[in-house]
Structure formats: C-alpha cells, structure tokens
1. Taking -26000 as the value of helix-only ellipticity at 222 nm (-39500 (n - 2.57) for each DSSP H run of 4 or more, over all residues; to 500) derived from one of the structures shown (1, 2), identify that structure.
2. For which of the structures 1, 2 does the calculation of Cα extents along the principal axes in Å return 99, 32, 23?
3. Have a look at 1, 2 and say which one yields 22.6 for mean count of other Cβ atoms within 10 Å over residues 104-111, as calculated.
4. A value of 6.2 was computed for distance in nm of label points 7 Å out along Cα→Cβ at positions 128 and 168; which of 1, 2 is the source structure?
5. For relative contact order in percent (Cα under 8 Å, 6 or more apart), which of the structures 1, 2 scores highest?
6. Which one of 1, 2 has FRET efficiency 1/(1 + (r/R0)^6) of positions 56 and 176 (r between Cβ atoms, R0 = 41 Å, to 0.05), as calculated from the coordinates, equal to 0.95?
7. 1, 2: which one has percent of Cα pairs over 23 Å apart, for residues 32-135 alone, as calculated, at 17?
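Any read-out appearing in this document is the output of simple, stated calculations on the displayed coordinates, not a laboratory observation. This one's a predicted model, so the numbers in the text were calculated from it and none came from an experiment. Cβ atoms are built from the backbone, for glycine too; each structure is taken alone.
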Structure 1
Amino acid sequence: MDFTAHPTAVIDEGCAIGAGTRIWHFSHIMPNCVIGADCNIGQNVVVSPGVKLGRNVKVQNNVSIYTGVECEDDVFLGPSMVFTNVINPRSAVARRDQYLRTLVKQGASIGANATIVCGHDIGRYAFIGAGAVVTKEVPDFALVVGNPARQTGWMSEFGHKLKFNAEGKATCPESAQQYELKDGRVSRIA
C-alpha cells in the first residue's frame, strides 16, 4: 500500500489509489474508483463508484464526488463544494442509468460551497468562485462567480486575474507567463 488512509476511512474493493495519496478522517472511497498519485482527500469526503481523479487532486473537507465526475490532474475542489449527477432527481423515480458526465479539466479550481450542475465541463485552469452555481460550460482560464455563475474575467495558471492590454495580451504577475485573448478565448503563449 503506497498511499495513506486514516483508520476511520473506508476504502471499498476494486479501487486503484496512487502512491503518495492521503485519505483523511471519515472519508469513503466507493468501489471501482481511480485516484491518481499524490492526491489529498480531506475529511468526510465521499468518492462514488467509478469516479476518476487525476494526479495531485486536492479535495477539501465535506465534498461528495458523484458517479459521472472525472477530474484531471492538479484540480482543486474547495470545502463543501457540490457536484450533481442527475439533472431532474426525484425520490420516487430511479434514474441511476441517467447520470450525466462532468469533466473538470487540468488545473481548474472550484471554490468553497460552489455547485456544479451535472453535464457541464469545467475548462483548463478555470476558477469557480466560492458559492457559484455553474449551469453551463466554463471555458479554459475563465473566472466565474455568482448564481447563476457568470464570467467576470480570466485567470492565469497560477490563479491571478489577468489584465489584457489593447493588443489582447496579458502577463501573470507571479509566473510571468504570457497569455493572449483572441476570439473570446484565452491561451498561454509563453
């Protein structure tokens, strides 16, 4: 066993958990999950059957990651944020065959108490503000806030709001990485 799990954590059969991953108090990793290397699964987290987490995913306390969710490498899931997996749940109607997929792409961050409505992908290095309710796709590098979530800007890979000049260029103040805004999309250029 190359990962660490607190004695109160429950890890079901059929899970693949990468080296260096830490699983904390009262968390439940359900069957057939794939969790990459060097992840941190906080206290009171539920990872439902079949969920895939990439390398270095940070899951803060009180998060439930439901079937249909996949997180790529370096994703941050803030405290008590929520994923859904059925668009129209009813207690009396079984919809286990109707789970929608949600992909959280590399480097994205989702703030505390945010809600991600299923079927809407989160772009690379996107930043979802605390308490936001995401009801549509989020582009790469986008900053979205509010209920419903609306885009208010763009973020660098290091998590700084980008300020674009008249030529559509911006520089991250921490990393000095260069970005370009063209046709409503941001890409890193250096």
Structure 2
Amino acid sequence: MDIRKFMPLILLGVFVLLGFSMCGSYNTTVSKDENVKKAWSQVENQYQRRADLIPNLVNTVKGYANFEQQTLQAVVEARANATRVTINADNLTPENIQRFEQAQTGLSGALGRLLAVAENYPDLKANQNFLSLQTQLEGTENRIAVERKNFNETVNDYNSYIRRFPTNLISGMFGFSSRGYFQSAAGADKAPEVKF
C-alpha cells in the first residue's frame, strides 16, 4: 500500500482540524471579549447608581441653611467631572481606565468630605432622608468594589487566554489586544495616620 496516494487526504484532514481549532479559539476569544464588555457595563452601572444618588443627597443637605456651600459645590462639580469621563468598552486601555478612575476618585473624595462635615450637624445626622441616602451610598460603594473585582477577574481571564499559544497568533490576526485593570489608588498601600 502506497501512502503517497493518501497524502492529499491526510493534508486535507490536517487543514480541516486546524481550521476547526482556529474557529474554536476565535469563538472563545470573542466570548471572553464580550464578558469583559459585560463586566465593564456592570462597573459603569454601579458608578451611575452612585451619581444618581448624589443630587438627592445634595438637596437633602441644602435644607440646612448653615451647611458649608463650598463643600456642596465641590460635590456637584466632582459629580459633573465624573459623569463626563466615559470609556467605550472596546477601548479599555490602562490609560483610559486610570483617567476614569481619577474622575471617580475625585467624586469619592468630595463625598467623603461632605459626609465628614455632616457630622457637625446633629439635626442633619438625624434626618431620615439623609440617613437613608447615606446607607444607599455605602451599599453602592460596596457594589462598586465587587464589580471592580469581577471586572479585574474577567480581564485577567481574557488577557491570559489571548496571550497563550496558539491563541496569541489568532488574537493578533484578528486585532484582539490586552485590556487594562483597575489599580489601587496611589498611597492605598499605606495605612492612614490616626491622631487623637
């Protein structure tokens, strides 16, 4: 039996197997890419929830005539800046995520100052609307942390997959590139100094 007669069939079989393998790798990459987009959407949803709560919080606090207007103005401006910075899910580069995170950190800082100043107003601290909004904001901050963690895990899965051989060849051919992660804020590795 001469094997040379079967060479065209063997080569055809190898190419068919390679084709199926490439299709499978491509489809898996697309699926993981969509998972990253979905995870990013959940992060944005939670940040939007926080942004939606802020006008109600500001309006509740405005009812207290002596409340520092500068603090309220800082919250309003930080919210405007944070909602202005958006990222297309197809362009989740480390630089874009850092820019987004900087805007959100500014809003977190302004909210923190607002809540700290509110401690000086016993009537405000007893206001049921204020307490409810404060509780909702705390819950939203927890949701944001969870969704950021989920996003980073999804990005890790995607980035690891597209860098593995032979998928890296396919991902390169079809323009799939690594996505950025959320990073901790500068100085987050140091414990805050507490003075009494």
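1. The value was obtained from structure 2.
2. 2
3. Label of the originating structure: 1.
4. The correct label is 2.
5. For this comparison of relative contact order in percent (Cα under 8 Å, 6 or more apart), the top structure is 2.
6. 1
7. Source structure for this number: 1.
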